[in-house]
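Laboratory data are not the source of any read-out in this text; all were calculated from the coordinates shown. What you see is a predicted model; the values in this text were computed from it and never measured. Cβ atoms are built from the backbone, for glycine too; each structure is taken alone.
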Structure 1
Amino acid sequence: MVAILLPSLVMGQETFNSTPGNLRGAAFRLTSATVGDRQFPIPAQPAITISFEENGRVSGHSAVNLYFGSLSVNSDGTITWGSEGWALTRRSGLPALMDLETLYLQVLERTTTLSTDGSTLTFSSDDPAISLLFERLAAPPQAVADFLGKPLTLTSFVLDGNNYPLPAKQRPSMTINPNGACAGFSGVNRFFGRFAIAENGGVDAGPFGSTMIAGPAGLMDFETAFLKALNSVKRVEAAGKTLRLLDSAGSTVLAFETR
């Protein structure tokens with residue numbers, strides 16, 4: 001699974017990093033989509049979602065794939081999408097879902113206004129007339145929820161009984177979003193994939209994709225082991241400023257702290 005980019009429909013803009021405080025760490029599920037005088041049916045499963053990070057990044061599940069992008073929200077509710085467009089995982093799905101995914105991403109990036117009352121969220125535009133209505137998703141346990149949508153830095157890594165020394169220059173990091181997606185830096189490359197946390201702290205992790213940059217052999221080996229450990233995570237626990245990621249045996253394989 002690798003990253004691909006869709007061209008942005010908003011041209012000539014830069015990547016922005018503004019996210020309103022009431023949206024940071026929040027995730028929403030699409031419930032209604034209207035374009036012009038046509039309303040499109042939205043499946044309950046797989047859910048189409050969007051979540052918001054601290055730095056203006058957004059991500060979600062777009063029917064088949066995970067997507068990542070950025071936007072800026074102004075005080076009057078107008079929005080500007082980042083010029084880099086969407087990065088997506090590269091999975092195949094049913095033709096109807098693939099068509100819905102393409103439509104959703106194209107229409108979302110055409111919206112110009114965002115409004116929310118806390119429990120619902122609407123992206124809209126006047127020309128063309130677009131309305132995308134979302135409902136807020138239930139959050140995982142509060143102690144864990146406090147870590148979501150925030151940059152996390154790796155502090156310890158144990159796999160198969162081996163305690164891995166962490167890279168000296170740039171520590172691996174990740175951001176976990178409430179909608180079941182994560183992204184981060186694994187030593188050489190950027191990675192992204194599924195990381196869904198249930199209300200009881202259980203985790204459904206993987207598959208993960210990454211950019212495909214070569215690096216020093218030692219760092220590449222570290223990165224391979226890191227992604228293997230991430231795939232093995234079955235549960236998360238919060239302890240103070242530390243988020244522990246546990247495997248099926250209940251052993252902590254990865255630990256992160258908020259920056």
Structure 2
Amino acid sequence: MEALEALWRLPAGSRALVTLLALGAEKVIVAARNKQEVDKAVKELDDKFGAGRAIGISADLSTKDGRSIVLDAVASQLEGKLHVLVNNVGTNIRKPVHECSEDEYTRMLDLNVTCTFELTRALTETLWASKASIVNVASVAGLQSSGTGCVYAMTKGAVIQFTRALACEWGGKGVRVNCVCPWMTYTPLLREAVAKDRSQVEKAESWTPLGRLAEPEEPASAVVFLCLPAARYITGQTIATDGGLTAQGFQGPCVLPNV
């Protein structure tokens with residue numbers, strides 16, 4: 001992979017992607033609200049690649065102040081050069097729409113949509129200058145009903161359409177914009193729940209043509225591919241890393257119980 005600088009926003013369970021990106025990056029900024037997760041990711045990268053490869057930032061990216069911290073780091077630590085932006089931040093409060101409060105709705109909208117839009121917009125000139133690759137991480141919930149509840153599905157659908165429209169707007173600048181939509185993935189939290197009750201995921205596995213849920217490295221690999229020169233003619237696309245779920249169709253209830 002050509003030398004590049006990457007900015008990765010880290011939710012729990014996504015360190016696999018940070019590691020894969022670091023294989024081809026001179027530096028990676030790991031930015032997330034959870035300082036413990038950030039520190040853990042940076043330590044893993046330091047152990048694998050040597051100190052200084054990863055830059056950890058603890059910031060709430062749903063706020064203007066939090067985004068300003070990241071922008072300052074891009075300017076100072078990456079000398080204003082950014083070749084890859086991976087927008088992977090979000091939350092879900094799984095409730096039927098009539099039970100969702102205004103605060104819960106606003107929280108999901110801020111994290112799942114506004115955060116991606118505002119950080120991308122703030123980095124416009126930097127991304128143009130580098131002819132960067134942007135990968136937005138959404139969800140199969142943005143493609144079809146998949147048990148997540150309406151608000152989450154709506155926000156992820158917005159990210160998918162933002163991806164398509166921005167790919168058209170910024171194509172002339174040499175910037176590629178794509179989207180990855182995972183299905184249920186074995187994050188640490190899910191593994192913890194499964195250890196207590198295996199039946200929590202058996203139905204989800206039965207709804208998936210490949211018969212299993214994803215390992216973190218699998219959606220991560222799709223994101224990394226979209227950042228590579230091999231994908232240089234791919235833009236405006238959405239890849240579902242879902243084991244065939246969207247091809248077959250979701251067979252569960254409209255709102256799944258919380259795991």
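Assign the value 0.60, calculated as FRET efficiency 1/(1 + (r/R0)^6) of positions 107 and 171 (r between Cβ atoms, R0 = 35 Å, to 0.05), to the correct structure from 1, 2.
Of the structures listed, the value fits 2.
Using the calculated result 32, 18, 8 for Cα extents along the principal axes in Å, for residues 27-66 alone, pick out the matching structure from 1, 2.
2
Compute mean count of other Cβ atoms within 10 Å over residues 35-42 for each of 1, 2 and report the one that scores greatest.
2
Mean count of other Cβ atoms within 10 Å over residues 83-90 was computed and gave 19.1; which structure, 1, 2, did it come from?
Only one of 1, 2 returns 19.1 for mean count of other Cβ atoms within 10 Å over residues 83-90, namely 1.
By the measure FRET efficiency 1/(1 + (r/R0)^6) of positions 99 and 131 (r between Cβ atoms, R0 = 30 Å, to 0.05), tell me the structure among 1, 2 with the highest figure.
1
Where does the value -4000 come from, among 1, 2, when helix-only ellipticity at 222 nm (-39500 (n - 2.57) for each DSSP H run of 4 or more, over all residues; to 500) is the thing being computed?
1
Of the structures 1, 2, report the one carrying the highest value of FRET efficiency 1/(1 + (r/R0)^6) of positions 51 and 243 (r between Cβ atoms, R0 = 41 Å, to 0.05).
1
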